[in-house]
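Nothing in this text is a laboratory measurement; each read-out follows from the coordinates by a stated rule. As the structure is a computational prediction, the values presented were derived from the model and not from experiment. Cβ atoms are built from the backbone, for glycine too; each structure is taken alone.
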Structure P
């Protein structure tokens, strides 16, 4: 059962949750109806609407026209805590330039692979080069041997190197410590392995974590629920959510 809207905070993953997965990060489609739902929900929740994504904050704001009150990007590595606020970043290391060189050579050697640079790390996407997934991982993994300050993480048809010390669980806690989220119960919705920690963090804070494939089916199902929840008569879930630890 979800907490009532006047006690709830809604924290949403983006790719695979709000948006359908696309061949490249830049080719996602944001429907005007989704923006309308998010705007209405922000009002209904007293502003307690946030997006927690692996994307940079700037990308999330550009795609969602800065509707969410707070945005956490880069898997907890960046936080815009309020509208027009400066982006805050925890003290974390930046991936060495030599590692980017390895990633650039990988992308050059596999047609369809794509390098996405982030403030402290990078992602090598292979959705358009599915045969290259294992090869890319095998080339990136040795970079982290003997290192505890970075992790190699699986994503949607991609491998990401990011600094250790920030994840979506820490993002949930950071968002929920700020107004207007503080004192409310979080509802986190996500679809990927990287969202499991955030689901557990939301539950630990007394809220609810919802895994998209089990509860909504896909991103279209999430958007349908958001549209109903925004109108005031569709807040309840059709079935009880499963818990994921």
Structure Q
């Protein structure tokens, strides 16, 4: 009886996966693809839209947002980098803020939401791969401090450099009053829990440049704080 159930399940699986009329996995090379690639792969069907609905229903493909899809687990060849999805879901954008700070080892707390900065208006997307948040920054501050990071699956995504992620976070902070170096230090070391050794290792000139790009008083304050911490550390080491 159990053998017959197994055979029945196997035939059902083959009907779902093996008889899709075309081999999607061979036609679409990437695990992540857009509507145009999917439509091209299904062009021999009389109604590609109906076929797409069927593939979604059977979870052969998963819709991330309108126009962006990934293969389901049965056809997926590699883990899907959420950072790459963040770049694709809304753009132009790159990963920054809380998520990037943890990624670079600046803060201990991991952000469940994948946070990015963008040129368009701030947005939020809830997807099968989690929550994606985007904060708008000026164009003058967007094109500085960006890194291209390779993944194990030979793809790449854009992310803020560690110091740029920190600059973005400081500028975007609205809940904490920061008007003195003491308040800035408390925000960084107590609220964000950035290690003081990391702060002393930063380049104050970079934050001065970020301050110009953002036209941010808080970043000028941070630049001055970093310089003071470094001088204090040098004075202590000479004693």
Relative contact order in percent (Cα under 8 Å, 6 or more apart): greatest across P, Q for structure P
If P(r) over Cα pairs in 5 Å bins from 0, in percent is calculated for P, Q, the one returning 1, 6, 14, 18, 20, 16, 11, 7, 4, 2, 0 is structure P
Highest-scoring label, criterion being mean count of other Cβ atoms within 10 Å over residues 97-104, among P, Q: Q
Determine which structure produced the value -13000 for helix-only ellipticity at 222 nm (-39500 (n - 2.57) for each DSSP H run of 4 or more, over all residues; to 500), calculated from the coordinates; the candidates are P, Q. Q
